[in-house]
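Input: structures, listed below.
The numbers here are math on the coordinates, done by the rules we state, and not lab data. Computed from a predicted model, the values in this text were never measured in an experiment. Cβ atoms are built from the backbone, for glycine too; each structure is taken alone.
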Structure 1
Amino acid sequence: MDYCVFIHTNPKQWLGALVGQYALRRHSTHNDKFDVRIIHHQDYPFFQAREGHLFLRDGVKRTWHNEDLQSFTPLRFMPPELMNYAGRAVLIDPDVFAVGDIWELLSRDMRGKAIVCRRRSGSKGITGGLASSVMLLDCAQLTHWRCEAQFNELFEFKRDYMNWICLKLEPRETIGLFEPEWNDFDHLTEKTKLLHNTKRKTQPWKTGLPVDFLPAEKLRLLPGWVRRMRRHWLGQPVYSGYYLAHPDPQQERFFFGLLRECLEKGVITESLLREEMQRNHVRHDALELLERIPPLAA
């Protein structure tokens, strides 16, 4: 098919990807026009080959951990190859859930651009970073995307992860911008098309679990040599703390409303949900919460 939505994930976010896949279908009236495919981190051996190796991120060297919550992110650059560099694709994170019809994005006028996305928030956006967590892609224009080879360049220190993931290595004239509602960062209103629970520590299905991701680089605006010295004296960052409740109860209700429908329709089984709870991938009170959550509007 000429149109496909790709959700990339790893085992820690597998349940989120399944709910995200269901939400895409639930909210579209054009399901016959596009495919939805999940790209799984475990299917690509080049990740395991780099376990424990140093790679370049934000000007400093960090250790690659496949158990990190976001170890799947290099797969953002895989869809053009999977589409044989033809047709259109939308790439979304496994913590992105459709509220509107994804066909509106897949079929929009790209005005000749290879990529359409939105700006990042905070300091990353101020310095020109773009959000690759949701992208509309014209695959024929992205023949230079070679995911495995470019991933390996991180460990050869030829490519910086943050420059890659923020699309700073792409010619800026080939990138267009869509409305923030197509990648709404922890913001749910009547205008939202794709809700992105992007703040990792408050993802609604993780509340109360021990944190399983490394913190972002602090003091990003300092020179690289200062941050390297800081790492030298303080050591590498470690997992610490616990996931917190999402500050917007509406977003928690939305996710668990989708999960409830997934269980009712057999998209996700109760046994799978219990396994994910046991693995600390889903909060331990998920089943009790599902009993209290009201059904979503049709």
Structure 2
Amino acid sequence: MALLQTRPDRMTWPAIMAEVVAADSAIAVWDAHAPQVLDLGEETPLDHAAAEIERWRSQGLTFVTVLDLEYPSRLRGVHQAPPVLFARGELLSDDPAVSVVGSREASPRGLQIARGVASALVADGVTVVAGLAVGIDTEAHRAALAGGGRTVAVIGTGIRRAYPAANTPLQDQIAEKGLLLSQFWPDAPPRKHTFLMRNATMSGYGLSTVVVEAGEQSGARAQARMAVEHGRPVILTDLVVDRNDWAKALLGRPAVHVATSVDDVLGIVRELVEERTLVGDALRLAYA
């Protein structure tokens, strides 16, 4: 945290992240770059960082870095992985999760598909990830909760903020029954770029991204492209493909699927979950 807040030698966050991961130690990077501070009885950046972390934890927030075991293992594998995460709720390192995303100005059919997909996923024991935006995201979260399943909201603000304000009760419910996740300082306001960063985190967190409905310039479109870059399967509904040139351009790319029904989506996700289980079993045997 001290490195990120002081940025010694004008290092960027990605540069700090890369050095910390390579060294497997933030202290080693701090010692290499930070100026030596004389003990004059004043608070040092490390003292300030320690006090802030303790304050956040006393307020019920979970704070993890990319070096911690609790950090989501799948997210750690993408190049946009956030160096730190703030959480409310249950943080799982290996969460069998799928993103369900789409337009804020969703059609009745799009909302129906979102509800159906989310309900089917949680019935199969799969976590539903979305961004707590109005429209498709909200419907996916609500359907997951209504089905008694787990849902994760990855937000584009600090974890002590709520955006949109109308979703504050839903945000609190997700934190209580699932997981609320943010990569920004706790009081950070919403910004256009933070939502794109949030989309990259959602893609990295999950096994796959389902795009229910989206426009030509939507965040869901950006997430679909990020998921392809991350090597994660992308499931596009026929609703998306019929209406968007960007979706048609993705057809034929490896692991890009088109679904015409909830059953189609569920079938693809089941294959992914089975593959994850087989890989996990193989790794356990290899290290036994």
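For log10 I(q)/I(0) by the Debye sum over Cα atoms at q = 0.18, 0.20, 0.25 Å⁻¹, for residues 50-137 alone, the calculated result is -0.92, -1.01, -1.18, so let me know which of 1, 2 that is. The correct label is 2.
Match the computed value 3.7 of distance in nm of label points 7 Å out along Cα→Cβ at positions 18 and 210 to one of the structures 1, 2, and report its label.
Working: 1: 2.4; 2: 3.7.
For distance in nm of label points 7 Å out along Cα→Cβ at positions 18 and 210, the value 3.7 is produced by structure 2.
Looking across 1, 2, the calculation of distance in nm of label points 7 Å out along Cα→Cβ at positions 10 and 106 that yields 4.5 traces back to 2. As an exercise: FRET efficiency 1/(1 + (r/R0)^6) of positions 58 and 250 (r between Cβ atoms, R0 = 41 Å, to 0.05), calculated from one structure in 1, 2, equals 0.35. Which structure is it? The value was obtained from structure 2. Distance in nm of label points 7 Å out along Cα→Cβ at positions 2 and 266 computed as 3.4: which structure among 1, 2? Only one of 1, 2 returns 3.4 for distance in nm of label points 7 Å out along Cα→Cβ at positions 2 and 266, namely 1. A value of -15000 for helix-only ellipticity at 222 nm (-39500 (n - 2.57) for each DSSP H run of 4 or more, over all residues; to 500), calculated from one of 1, 2, originates in structure 2. Here Rg and Dmax of the Cα atoms in Å, for residues 114-177 alone was derived from just one of the structures 1, 2, and that gives 11.9, 32; the source is 1.
Supply the structure label, taken from 1, 2, corresponding to relative contact order in percent (Cα under 8 Å, 6 or more apart) with the calculated value 15. Spell out each step's value before the answer.
Details: 1: 19; 2: 15.
Corresponding structure: 2.
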